[in-house]
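Alright, structures below, take your time with them.
Derivation of every value follows stated rules applied to the coordinates shown; laboratory data play no part. Predicted, not measured: the structure shown is a model, and the values here were computed from it. Cβ atoms are built from the backbone, for glycine too; each structure is taken alone.
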Structure P
């Protein structure tokens, strides 16, 4: 993990830095052993050695924020009753090491406010003058914004400029083979439809004969656009069925690259359930099980069946490197006519419940080492995916009011797009009540049966859309995810206008490329307004959200480290 050294003794400031750099999985280390100083550049230079001793250190940072009287542009000293009603502005300067390890600075735009001394709080859980500094465009103090999870101080704005300079990729991520050269992280075009329709591996004879192309075609209706990430916030995001799109993931060879693409594409056969503000233990388990079933079923389709089709069509490649195809080969030796449903059952039993007994039944004792190798590779992957899914669910539950408003306002659009809420899926598709007694195993099997039935219907080719319809539907799903920010910023009248404007369009319009461009421009303009007019988001947010507005915060899992490497799949549903 990369790290930043922060020169400060202030734990409030330290926590703000931690929250910001968590977006990029960067550790912040507090360096508080300095004495009183007058020369900031001199203070920084005293710590330049931190850059030389550890290659993981990205930089050393220090910042200063000052309040100035607007009347004479002089610093405001003490804040007391005599300053009540005074017009002021705050400036922040961030110090860092630039080229040749020379001290450089970044300045944030001034935040213009007014002192409301009557709002001074005895509560020690506040930072500096957050309680009395009221942003003029909003009429809200930093403290009030913090309580809403929206505080965007000049410090965050300076850090955002730092991120754009040092943490963004020099160019968007692209495929090594079949490069697309997207100009934006998210683009709506014919490119994805052309790739799926014409690539020889995706359209090999056995792939078509096994009806896998029906799955690909269906998936394109739920996410017919690529994501060429410009930063880690965009790269780490994943929400099949909403605004994530299909990530462009380069690999060292074309077969692996296409197999990886097919794996991600197949997740869009089963879009994630939508959180709509509900709170019950059964809903939590249904959400987690459904999300993990997508992983378990997709692994079989892409990494067993698709790969085997390529082998049957004579594609020269060593598929044993992934540790899953050898397991499939071992199964075929004992059960050459095994059904897809039984493969799914075995993988679900292992990946969601940690029970490998079905797999053991499907192979000979002599092939047990192949199963062992598969488990050694994939158990940590599934443990990590469980942790990631639970974290995302908890984040949504912590913001239940926003999600409830979002879903209620767009319920018809969600239904029109075939996106189920957790609550509706539980009661209408599973036929369960909140007091229905079910073990983890029974619940996994019940959700699996419903999901597998859906997969089978798709493979039979019961769903057909034109390319224009798939483009329009994919954009509607994309915008449903993007629109969540309108509901987070619901207190702004323009947010309320856009809620209705976009809802009406998604419900009643078909989107072609010119229509898509207009609505994306309207959305981008809204984000610029939030940054420049209201200081509610910063430039890093703007550049990220214009392409992808994450419906949950950044959270990173690492499949080769603790806690993933030490946890057991058998206990992942015990919550």
Structure Q
């Protein structure tokens, strides 16, 4: 490989034994900003500068989306090559719409060169594609199947399951998604909002109450009927809010609070939300939030945070886009067109398991394996998520000695052509199948493109419950579970957030899945952070022992590096059986 980036340093750092201190060098590079890489990178590509007001406007939109200087972006650049991903693509769609340019996330995946993205957007805007693409609230109770008399259903079936609420308190009932039902077993997340400055404690509480009234998911409990979980939206709730004064440090209190609260069994028949404002001094505060996982995913937390900050400052907000509106889209997609797509994609396949998922293991233990590697640049037009999925497909194929593998990937569920979809708060995330068929593949690039094109095709049909997919689209056993799945977290909702007047706001997230409600699963967690990429296997001894987990992770990382650096010239045999 020929280096393309060169950094001047005043001296070569050495360890105590006189060797080059590579760790020091890695730390130096990982802390550099993206513009530093631009300054010191040798490139033979000429940036194609905008030639019209529209192109200049779009260049600035992309710059604002990715946090890059506009002058470093050319119209011939690839959105993903600039560091884009599915979440920033969603942000680009939002910012473009504010400038009357119509885009979808699928458009960006299919045409990732910026000039082509703009061309598609301009065409769709002229053709008026925005018609009938808005999420709208359905009539109350209209999404629950098989209910002829909603009033009696609420009074006789739902209300008796809610010990603290009557039928008159219920605003709506709607089906829970498979993913919501699955994560009921998991402990809550705890967003931590650090507030440095003098705060109006009463206004903090008022803003929390207004946030709950604004977003239906925060006043949602769960019930069941005919073996299926149902969401029950309450008209109002008494918002649990605590004021706490601590003499210790804020981080110590946060850790102790979340550790203790996470051991509590919060019944699903009540909204599990909780707010606690912790103060150490007049200018040191933390707002701790207990956020039940079935109600909100990670992207929803960004929406809730921004809304809370606006409410605290008494700023006007657009009307919310409810989870119920998104759910109506979800229910509508459980149809024959959707099932036909998945039948074709999964025909002749089987779920790839590392073990018997029903095996009895009384002494089951958690297994973890982690590697941090320099952030890799995928081939042109390939996303980092695709790089990760393809590397795992190759690893799974090699380990199982199979040429056709199926596993899962977590998606954010916000990649459809609907206005304001990115403003929906709720648990939209879900797991969908990934199939990698190696039988017709020649090179690593072939497989990367196959996996990415499959993801693009799935976007139109990804709102499907897994149990419906299994029963309607496959010959798999009805109790099939994902053998493994990938959780690629290409989001940056933690860290410094901004200012509320004179108050500096920063956020972090506390979550400990080991506290309680442990479930058996094999997850590959992929988390880019700055210029590093953390890859972690989280599993149990029912799947693999520690040495096997370490081996699988080492293989996967090696395949990622090979795919990033030489995908077009590396044959499949080398990727599966060779050093990678």
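Given 16.4 as the derived value for mean count of other Cβ atoms within 10 Å over residues 254-261, which of the supplied structures P, Q does it correspond to? Spell out each step's value before the answer.
Numbers: P: 19.9; Q: 16.4.
Only structure Q yields this read-out.
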**Request:** Kindly point out which one of P, Q the value -14500 was derived from, the read-out being helix-only ellipticity at 222 nm (-39500 (n - 2.57) for each DSSP H run of 4 or more, over all residues; to 500).
**Result:** P
**Item:** For semi-axes √(5λ) of the Cα gyration tensor in Å, for residues 110-245 alone computed as 49, 17, 11, the structure of P, Q it came from
**Value:** P
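Out of P, Q, choose the structure whose coordinates give FRET efficiency 1/(1 + (r/R0)^6) of positions 278 and 398 (r between Cβ atoms, R0 = 25 Å, to 0.05) equal to 0.95 when calculated.
On the way: P: 0.95; Q: 0.00.
Only structure P yields this read-out.
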